Structure 1
C-alpha cells in the first residue's frame, strides 16, 4: 500500500538505498536508508506532531542485537501515517514529544546508533501505519510517495 501523503526527502545530497539493509524485509520492506556522515541535519519530511523520541544511546553495531540501542524521532502526520527517523546521535534530537513540526524543519542530527548493519552511518527512514492493538510490532511500512523536487 502507498502513502496517502507525499513526503519530502529528510536528507539532501545523500546516496539512497532501498534494499541494502538486511532489516528491510517483511513489515519493513518499504524502509529507506540515506547514507550520510554522522552529524548531518535531518529534516521533517512532512508537517506533523512529534509522538516519540529516544536519544539516550551512544551504542551502535553491525548485528541485530544492537537494534534496541538505536535513537529515533517519530512524527504523526495526517491520514494516520507516521514517519520515523532512526540512528540519530546521542542527544541529537532538536524536538520533543508534543512539538509541532513543519516540512523541511531541522529536527535532529544523524548518528551511528542501533543496528547499522554493513552500511555505516546512515538515516533509516520509513512511513508506517499502526494496526490494533498498537504495540511496537503492530505496524507495517508503506510505499512512500515522494514530492517531486
Structure 2
C-alpha cells in the first residue's frame, strides 16, 4: 500500500532499522518522500502493524547501467526480522516497479553495499542483474 504522512510515526521505526538513524531523522526522511511527486513510500501491514517498507524515487541523473531517464530507483527496502523470508520485500519491490512504470519509466535500478551479501542475494533473487561494482574514495583537503 502507498503510505502517507498520517502513517509517519508508525513507519519511522522501519527507517531506523534500514539506515540506523534516529527516529527524528527517520521522520524527516519520510516527510521528504511524502512531500515529493518523484518519491514514494510503500508499506506492508501485518495484523495492524507495519512490518515492511520500501522507498523509491525517480532519478534523472546517470544511473549505473541504465540508458533512459528517468529511472525508477529502489532507494531502500526493509522487513522486520520476524517477517523476513515471507515474500514481503518482493511484494513491496513490485509495487515500486509498478509506480515507476506509471511515472513513465522503462528501467528500474537499485544498489547495495559491497559487503551486504544478504541484500545482494535478495536483488538477484527478484530479477535484478548486477551492472557494476565500485569502491568510492574521499580525502580531506
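Taking -10500 as the value of helix-only ellipticity at 222 nm (-39500 (n - 2.57) for each DSSP H run of 4 or more, over all residues; to 500) derived from one of the structures shown (1, 2), identify that structure. So the calculation was done on 2. Quick check: 3, 16, 26, 26, 18, 9, 3 is what I get for P(r) over Cα pairs in 5 Å bins from 0, in percent, for residues 30-117 alone, calculated from one of 1, 2. Which structure matches? Label of the source structure: 1. Source structure of the calculated read-out (volume of the Cα convex hull per residue in Å³, 103) within 1, 2: 1.
Structures 1, 2 were compared on distance in nm of label points 7 Å out along Cα→Cβ at positions 54 and 94, and the highest value belongs to 1.
For the set 1, 2, ranking by distance in nm of label points 7 Å out along Cα→Cβ at positions 14 and 38 places 2 highest. Among candidates 1, 2, the computation of FRET efficiency 1/(1 + (r/R0)^6) of positions 70 and 86 (r between Cβ atoms, R0 = 35 Å, to 0.05) that gave 0.65 used structure 2.
Hey, relative contact order in percent (Cα under 8 Å, 6 or more apart) derived from one of 1, 2 reads 32; which structure? For relative contact order in percent (Cα under 8 Å, 6 or more apart), the value 32 is produced by structure 1.
Read-outs throughout are calculated quantities, based only on the coordinates presented, and are distinct from any laboratory measurement. Predicted, not measured: the structure shown is a model, and the values here were computed from it. Cβ atoms are built from the backbone, for glycine too; each structure is taken alone.
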